[in-house]
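Below: a set of structures, written as structure tokens.
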Structure 1
Amino acid sequence: MPQDLLDRLRDALGASVTTDPAALDASREDRSGWRSASRPLAVVHAASVGEVQAVLRLAHETRTPVVPRGAGTGLAGGAIASPGAIVLDVSRMNRILEVSEADELAVVEPGVLNGDLNDALAPLGLWFAPDPASRAISSIGGNIATNAGGLLCAKYGVTREAVLGLAVVLADGRVLRTGHRTVKGVTGYDLTALLTGSEGTLGVIVEATVRLRPIVPGEVVTVAAAFPGVEAAAAASAAVTAARIRPAVLELIDAAALARIAAHLGDAALAGTPLEQTEIGEAFLLAQSDDGGSAEEAARIADAFAAAGGRVSVSTDAATGERLLDIRRAMHPALAASGNVLIEDVAVPRSRLPEMFRAIEEIGARYGIEIPTIAHAGDGNLHPNFVFTGDEVPSDVWAAADDLFRAAVALGGTLTGEHGVGILKRRWLADELGDDSFGLQRGIKELFDPTGILNPGVMFAASDD
């Protein structure tokens, strides 16, 4: 069957099909630190909706697993090759099909990079709000598949709020179109929202209609502060949100993460920024205010930071603000430079950030593991990180992660704020959802994918796991 299927794939798709060992191996991993134990059957570099349909029709007929994949920047193992699977790579579907200035929307293929879309929109005075730290290398299709968030989502929303409609190829090759080009639309069930965040388990995204925002003129003011410890920084961020202040950016970097970033980038990269004066053991908070009234809002943020014990600096220099954001975005490369990284992603109510940071410190001490942590503090989304050597995640790291997840849920939080469940977190999914919700969600999966070919093992364990 595998050779027969390969022959049929090649007949239908020609050079888009590859069994080159380098391409097969590249599909075995993403940026989560997880690596598949085996190669897939083939990788198909689809360049059109018709090619995606052809793959899924053959896979559906032969009950062959299909793993949808874009830029490969995922952090939960959600697009990694599985044994005997076809990896359906849509990164070549990277055209911006339409930009409507009048309706403030764009129609894009899934392989368009987040940053490239905004580069194209900027001359028109428009922008796409979802802003993951990986925006320069992550694709819109992947953003939608995981319902990605990022640095700006506390004020501007996660990806789901920016998706108006989708074109999705279903497991049997049919094309389903969902949503509207209108600002409002409540006809029937909201399948667009259901598919956003479904991690390739319900269909393959081949087109997206996304909401754009006007670029509003105004001064961007950056407020930075160093705190004696991470709990003080977390308390300061909680005080900002409790005061009904909604900065565009509110990011927290703990001492361990800051040390890793500084070691990776070097002193020159920090020179001339508030991070240059940060002392060992200090945590760092970064806020930005935009739109009209940014100066007044920034002053209130600075007061809140100072009241919580922060050493505060305020800047209206745009270059300094961008440098600080770039330093924040360097977190993953800094960790990856010293080993494999398990990047976790939990969220708690914003008022409970200090308690969650305290729990992370206690868990790290219990297992003798350093857990560098950054947070989108404006929405309570934390990214604790584990750095390890070797291909397998050590058992003590998994044990610490288990404690970490349970601590987040106990504080009224969740297993994942934006990375998705993927393979890495499926073992904890039922515990958070409860039996009834878990059963209903498995039923939805079976309705969309009755033969179980779409991304088996992601979110829900495959039948042979």
Structure 2
Amino acid sequence: MSNKLWGGRFEEQSEAWVDQFGASIEFDQKLAKEDLLGSLAHVKMLGKCQIIQAEEAEEIRKGLERLFTKLENNQLTFTVSNEDIHLNMEKLLYEEIGEVAGKLHTARSRNDQVATDMHLYLKYQVIAINEVLSELLTTLVNKAEANINVIMPGYTHLQHAQPISLGHHLMAYHSMFQRDLERLEESLKRIDLSPLGSAALAGTTFPIDRYYTAELLGFSDIYANSLDGVSDRDFILEFLSNSSILMMHLSRFCEEIILWTSHEFQFATLTDAFSTGSSIMPQKKNPDMAELIRGKTGRVYGNLFSLLTVLKGLPLAYNKDLQEDKEGMFDTVSTVLQSLKIFNGMLATMTFNEEIMKDATQKDFSNATELADYLATKGIPFRQAHEIVGKLVLDCTKKGIYLQDVSLAEYQAVASVIEADIYKFLASETAVARRNSAGGTGFAEVEKAIAAAKK
């Protein structure tokens, strides 16, 4: 006969290597705290609803509290023979209080138990991630405010496009991370549901109070359908999807930092704390932390696709495949939290080389649109103005000069409407300052954006 807690109908023992393959305790022990919290709520409900005797409920509660204290003091030992965190805790409770521990599992299944644990865990972790993400948003606002008047090239296709405010560039990422924060906050509505009481799949014949356990655990509501309660992993998928978008935003910013700190750009400098050297080239200062975040984005994507693949062919309700829902979730939580903290520190201590950034807008044709706009304000149709400027740029490239080097006489030979004020319009400071359409790079607009973000 099997010695498993569920082994009543089994005549043979499974071999150790089979147990090892089927066990999840190596990773789901991360849910130990949540598992105890769920059990505490469940036993209080069993006592309140008189499903078990009040003194039995109290004895179980005290035993769980003692296990909680031992957990906090790292005094609990889990074994593969007990498969998962639920059976390990049940076995430990047996050792703590004896046979009465068996009454804790009345009106409950490991199916709703594990779902409850993951809802609790993810709720705590999303809140923790948003706290760190809020710190990054604050850092971005502060950096942007300090660099409103710093001018840099704006790019499309990684080619100089138009001069912009560095503060404006930074606030673009603020907008991205703000959306990430909102997505995670909004997802809490679906995380903050209690599956406890769904039992194995069909509910239970015992007169339980699911709303009471939901209240004890701090959930805002319960799953309306017991089948859905034990089989739903959408809340994890949504978290993994939101995390993938967040990591993509971090990766894009890291890519720019890697470019900016290169010898070719020299737009920014990282502190030594967020850089590494080379074992063979003594001059090297590598942006390894930015590269690692960029690389770790792929593993978060992988966790999302892994769970999507696990779920795509599962019939209702619980299937052992769902054991594969946890490691990717745990890994993503850890990866996102670490990446955000590292990135925030890297950004907060990074310095910008203002003169090099501004100089990059002096020796290029990023002011070409200014000349086209200038001609349009003089009554020349924009398409015609565009062609005129394009030909001027071609001529300048052949001569090895820039638009601000063209003489007024040459300009007027091309278009008589051009006046001496053209050189002011071609200056990068003017180009940035004049772009005050809503959401534009104009200094005044960037100040508005920062003021709105601070609220």
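Read the figures in this text as sums done on the coordinates, not as results from a lab. Quick caveat, the model's predicted, so the values are computed rather than measured. Cβ atoms are built from the backbone, for glycine too; each structure is taken alone.
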- Item | For 9.5 (mean projected area of the Cα convex hull in nm², for residues 173-244 alone, calculated) the corresponding structure among 1, 2 | 1
- Message: Say we calculate distance in nm of label points 7 Å out along Cα→Cβ at positions 45 and 77 for every structure; which of 1, 2 gives the highest result?
- Response: 2
- Query: Which structure, out of 1, 2, was distance in nm of label points 7 Å out along Cα→Cβ at positions 61 and 333 derived from, given a value of 4.6?
  - Reply: 1
- Query: Thinking of 1, 2, which structure, once distance in nm of label points 7 Å out along Cα→Cβ at positions 325 and 381 is computed, gives back 6.2?
  - Reply: 2
- Where does the value 101, 52, 38 come from, among 1, 2, when Cα extents along the principal axes in Å is the thing being computed? 2
- Matching 1.9 (distance in nm of label points 7 Å out along Cα→Cβ at positions 213 and 237, computed) against labels 1, 2 points to structure 1
- Task: Out of 1, 2, choose the structure whose coordinates give helix-only ellipticity at 222 nm (-39500 (n - 2.57) for each DSSP H run of 4 or more, over all residues; to 500) equal to -10500 when calculated.
- Result: 1
- Structures 1, 2, by FRET efficiency 1/(1 + (r/R0)^6) of positions 37 and 389 (r between Cβ atoms, R0 = 41 Å, to 0.05): label with the highest value: 1
